[in-house]
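As structure tokens, here come the structures.
FYI, it's all coordinate maths here, none of it is from the lab. These numbers come from a predicted model, not from an experiment. Cβ atoms are built from the backbone, for glycine too; each structure is taken alone.
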Structure I
Amino acid sequence: MQIFIDIILPIFAIILCGYIAGRTGVISASGSKTLNSYVFFVALPALLFYAVANAPISQLTNWNFLFANLLGILSSFFLTILFIRLFLKKKSAVLSIYGMNASYGTTGYMGLPLLIAAFGDKAALPAALATLIHNIPVIATVIVTFEWVRAKENRHEKGLLYFLQDVIKPVLFHPITLSVLLGITFSLFNITLPKSLDIFASFLSDAAGPTALFAIGLGLTNQKELLKWSSLVNKEVHFLLFMKLGFQPTITLLLVFCVFELEPLWALTTILMSALPIGAGVFVFAQKYDNLTQETSTGIVLSLLLSVLTISILFIYLIEHYSISIGG
């Protein structure tokens with residue numbers, strides 16, 4: 001109970017503050033967009049870069065960590081696609097949005113702040129790497145799927161160059177990808193951050209966690225219409241919630257316990273990151289490709305609300321199981 005009060009409760013309290021600020025009009029809808037842009041393009045990339053750039057290259061090549069995360073993600077992604085394809089007979093392109101709902105969590109906006117709040121700077125590196133692993137494969141798969149279908153439909157109008165540009169550019173130039181790759185470059189060549197850059201990145205990093213959590217709550221302000229009865233009883237949403245909050249963390253936990261040997265903090269990070277609610281980024285792609293927008297929006301809100309319970313239980317269990325001390 002003390003862990004819940006000391007660590008988890010403050011995290012969700014910041015989210016609640018963001019929601020209250022939006023509902024009372026303290027921050028407008030335009031302010032919400034600006035805050036999200038700041039987190040996405042400035043604060044979060046600074047945190048990821050700072051964590052990776054200051055790490056020895058040996059820690060960046062933790063293959064057990066990579067495969068434990070990746071197999072958990074891909075298992076949930078492709079099993080969801082298989083189920084939806086077999087039983088709901090959905091088309092190939094939209095299947096990737098279902099898969100993304102079942103495997104793409106709020107790693108940057110919630111996972112990073114939660115882990116750093118609990119364990120301090122030592123959690124920044126595994127959390128940053130997990131964020132990268134959870135982003136690139138899923139985002140790339142969704143983009144490739146839809147752009148491949150588009151290329152087939154417009155093969156007489158647009159060539160291979162157009163296809164590659166639309167696939168590679170969004171993935172490679174994603175703020176998370178760029179910041180981590182830049183950090184890896186610094187680590188690989190053993191480049192010490194200049195004092196001014198170190199302080200600059202450190203200040204921005206400190207702001208990333210609470211600002212991201214506040215932005216989550218602020219984003220919920222405009223979602224109240226989604227929690228209507230027709231959305232709550234949607235069986236597709238129920239299935240996606242089960243896969244994201246139930247199946248993915250379960251299969252990841254089994255992989256960590258039975259297959260891949262990891263240090264306690266890295267093991268906890270792997271499992272916890274897999275249990276996070278559906279990320280808001282899924283809605284961006286659902287909206288971009290005009291597929292599954294209602295189900296995705298509802299799933300994001302419901303998974304966040306349910307995660308108050310599921311993450312609390314899992315987090316407390318993992319801390320006790322691995323006997324990890326709280327604090328920096």
Structure II
Amino acid sequence: MLLWIFVIFLLLAGGILLIGWSFSTPGHQGPATPHFDGKQFRNKSGAKARGFAAVLQWIIKRDQGPWAKNYETTQGEAPVSSSDQMRITFVNHSTFLIQWNDLNILTDPIWSERCSPVSFAGPQRMRPPGIRFEDLPPIDAVLISHNHYDHLDIPSIKRIQKEFAPVFVVPLGVKKHLAQLNIENTIELDWWQSAHIGMEIKAVPAQHFSGRGMFDRDQTLWAGYVISDGIKKIYFAGDSGYAPLFKEIGKKEGPMDVSLIPIGAYMPQWFMSPVHISPEEAIKVHQDVRSRQSIAMHFGTFPLADEGQGKAEEDLILSLAAHQIPQSEFIIPEEGEVWTAD
């Protein structure tokens with residue numbers, strides 16, 4: 001009997017390792033830098049995502065607030081085909097359609113029902129995208145902040161490539177993911193490097209981590225982006241914990257005309273704070289990067305952490321009031337809502 005239990009345990013353990021290996025992907029190869037040791041990337045502050053023991057503790061003690069699927073949300077109207085003036089449409093999660101200088105840019109596009117390596121399990125979409133995929137205008141560029149499943153969604157990437165064949169701007173190492181999909185029009189950037197595609201797109205630091213399986217942790221870089229036409233700037237923060245890097249970005253690149261800042265997936269804070277900012281910290285980011293206007297993202301779509309549906313929005317409103325910042329300065333967009341520059 002004990003032998004059979006041991007055999008079953010080995011089979012289960014082997015299966016888990018095999019699955020973890022199969023979802024892991026090749027990482028960046030290149031010379032060492034202050035944030036790359038030749039194998040893994042690291043945060044400027046030294047902060048790391050929590051390890052296995054902390055993950056296990058979180059799972060055992062998890063107390064997630066309520067979520068309910070709500071597909072009654074009205075999707076926005078089909079976007080214009082292009083715009084010379086700055087025009088930003090919130091799809092949801094971290095996906096925006098940025099239309100500016102007659103370029104159409106998507107950030108971290110995800111139209112899938114789950115952000116997961118499999119279609120039958122993992123965090124499920126609770127609200128529909130604010131733009132139907134079929135209503136997208138011709139896409140010129142896609143910005144990817146890092147390789148997590150809710151930011152690098154392979155089904156959406158495949159659809160975008162098939163329909164539009166845009167240029168993909170990605171952090172170091174992520175180009176290999178796209179090469180596996182036979183996508184060659186890719187620009188790979190390290191922090192503070194720029195691409196020029198009608199406007200300047202500069203990769204800037206974030207405090208996060210990367211990985212899609214059990215054996216590829218931190219082998220690709222994570223980043224935010226600053227988009228500039230030489231006069232105005234949009235800052236897309238990607239995913240990040242709060243760190244001094246935001247003041248550095250504000251000093252080097254600010255002021256920002258518009259900042260797209262995450263507010264969700266922050267509870268419990270003892271577990272999430274190294275890699276996800278809270279609504280209170282989002283206000284600090286808004287101030288650090290010297291943003292004239294900020295737009296919340298990374299909330300309300302996928303139940304990724306312990307805060308319940310609507311909690312991030314409530315906490316941001318309370319924090320804005322505590323700091324005497326008008327809500328119009330840091331808006332919480334509805335799906336399909338369009339923000340235009342004055």
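Using the calculated result 19.1, 51 for Rg and Dmax of the Cα atoms in Å, for residues 31-142 alone, pick out the matching structure from I, II.
Structure of origin is II.
If FRET efficiency 1/(1 + (r/R0)^6) of positions 135 and 287 (r between Cβ atoms, R0 = 25 Å, to 0.05) comes out at 0.90 when worked out from the coordinates, which of I, II was used?
I
Given a value of 20 for relative contact order in percent (Cα under 8 Å, 6 or more apart), calculated from one of I, II, which structure does it belong to?
Derived from II, not from the others.
Work out FRET efficiency 1/(1 + (r/R0)^6) of positions 87 and 199 (r between Cβ atoms, R0 = 25 Å, to 0.05) for each of structures I, II, then name the structure with the largest result.
Comparing I, II, the top value of FRET efficiency 1/(1 + (r/R0)^6) of positions 87 and 199 (r between Cβ atoms, R0 = 25 Å, to 0.05) belongs to II.
Given a value of 19.4, 63 for Rg and Dmax of the Cα atoms in Å, calculated from one of I, II, which structure does it belong to?
Of the structures listed, the value fits I.
Of the structures labelled I, II, one was used to calculate helix-only ellipticity at 222 nm (-39500 (n - 2.57) for each DSSP H run of 4 or more, over all residues; to 500), giving -23500. Name it.
Considering all the candidates, the number was obtained from I.
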